[in-house]
Structure P
Amino acid sequence: MRDQVREKVAGEICLSEEPGKTIRKWREQFSISQQELSRHLGVSPSVISDYEAGRRKSPGIATIRKIVDAFLDIDEKTGGGILKQYSLAAKTESIISIKEFAHEVLADELVDRISGENLTPAISLDKHIHGYTVIDSIRAITTLSSFDYLKIYGWSSQRALVFTGVKFGRSPMIAIRAHPLKPAIVVYQKPEQVDELAIRLAELEGLPLIRTDLPAGDLVEILNSLG
């Protein structure tokens, strides 16, 4: 499992047009500070900062491998949370599409690209999104166990949860409110009508609730093109 995660993260950084931003994305995903990473690598924190900000020449493959190994070493020392998430990230019948972005996407950009309507305008869209999951809400309600629920969060909860097949939107928000893990943003795809209770629950959780009327196929295609 470690080797699979190592190759995925290293490959993403190497292939990224902005490797510094991708290093930062993964460092934040592993919940590691620049200081902690620099101590593990035996370099100054300014070296990490310069790589992430693009002020220093992009690291070579050997350096990227050391950085990724540092992510995994630190993760294992603190309980292996990311490695465990990876093992849980297999698709279920209720997951239509799931992806981690190569680099973070701003929530307001995502909402704009999917022609979304913000149903909670008082809640800021100034958030970084690390990925998305498109979920068949009917199947999720009828098939997801509490253990399976973790799978919709992939590698990071800092993601957009997109629900299809929504009638009033109560059930998805009740499920989100009841679980300790929270997404960064919630999207309803072509809901029949969004109930005031769903909006109220989103406001209580501080979660932007977005409506889009795009067809599911078009929505997945747009989301897949981001990041």
Structure Q
Amino acid sequence: MSEAGSQADRAAILGSIRRALRRGPLSGAARQAVDARLADPPRGPAVGRAALAEPEKVALFCQWAEFNNATVARVAAADVPGEIVGYLARNNLPAAAAMAPSPALEALDWASQRMLTLRHGRGEGADQVSITGAFAGIAETGTLVMASGPEHPVTLNLLPDTHIVVLREGDIVGGYEEVWQRLRARYGKDAMPRTVNTITGPSRTGDIEQTIELGAHGPRRMHIVVVGG
């Protein structure tokens, strides 16, 4: 479908909704106000506890991530592969993982870990471990933000029992509003990711007798490797 056809269909749908709400067509001033808001979205409220200098912001993120049942390691970029292999060994997990086809991840020195087997691509039902990057980390809640795309298949967030996330310190922001600003700046108008997942610790539920159970709807383990420098 052409762009003009898509816009016409969108206008027809929105017009039907307005008529159902007994509203007339948008006036010129109202349309200008909408266009201005979309071009420069107002920033929502920010949480004061995350308004920190970068070292304190990184420490706050790690604190909340651990509070939410994730494990955290802080290492230099050169030590990421060794940290991941060590984590797998400490938890009696296989030295094999499905890894996101991300240039940032592929640039790491995986060849130094000869016992580790990596498969690049989307997550499959048989995968026990996945390795991905993250678009951002949110200090105020210890939350990870994942933007879908060819370099980050969403299935890697959900299917394996263990999710290992490599997060740069520079990608840790104070609050949620900063994430939306970064997304708009990176992807631009009409080019946002198909999905943006916010993940706070391993999957868990308390639906049964209000007892917390990890791994209910996704990974039961989350290990975050925070990369300095």
> Who wins on FRET efficiency 1/(1 + (r/R0)^6) of positions 47 and 71 (r between Cβ atoms, R0 = 25 Å, to 0.05) among P, Q, i.e. which is largest?
Replying inline: P
> Given that semi-axes √(5λ) of the Cα gyration tensor in Å, derived from a single structure, equals 33, 18, 15, which label among P, Q identifies that structure?
Replying inline: P
> Taking FRET efficiency 1/(1 + (r/R0)^6) of positions 15 and 103 (r between Cβ atoms, R0 = 30 Å, to 0.05) from the coordinates of each of P, Q, which one would give 0.10?
Replying inline: Q
>> Suppose helix-only ellipticity at 222 nm (-39500 (n - 2.57) for each DSSP H run of 4 or more, over all residues; to 500) works out to -10000; of P, Q, which structure was it derived from?
In response: Q
>> I have 23 for relative contact order in percent (Cα under 8 Å, 6 or more apart), calculated from one of the structures P, Q. Which structure is it?
In response: Q
> Here distance in nm of label points 7 Å out along Cα→Cβ at positions 63 and 199 was calculated and came to 2.5; which of the structures P, Q was it taken from?
Replying inline: Q
> Given a computed value of 3.5 for distance in nm of label points 7 Å out along Cα→Cβ at positions 23 and 135, which structure among P, Q does it belong to?
Replying inline: P
> A value of 12.9 was computed for Kirkwood radius over Cα pairs in Å, for residues 111-166 alone; which of P, Q is the source structure?
Replying inline: P
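Read the figures in this text as sums done on the coordinates, not as results from a lab. Predicted model, so just to flag it, every value in this text is computed and none were measured. Cβ atoms are built from the backbone, for glycine too; each structure is taken alone.
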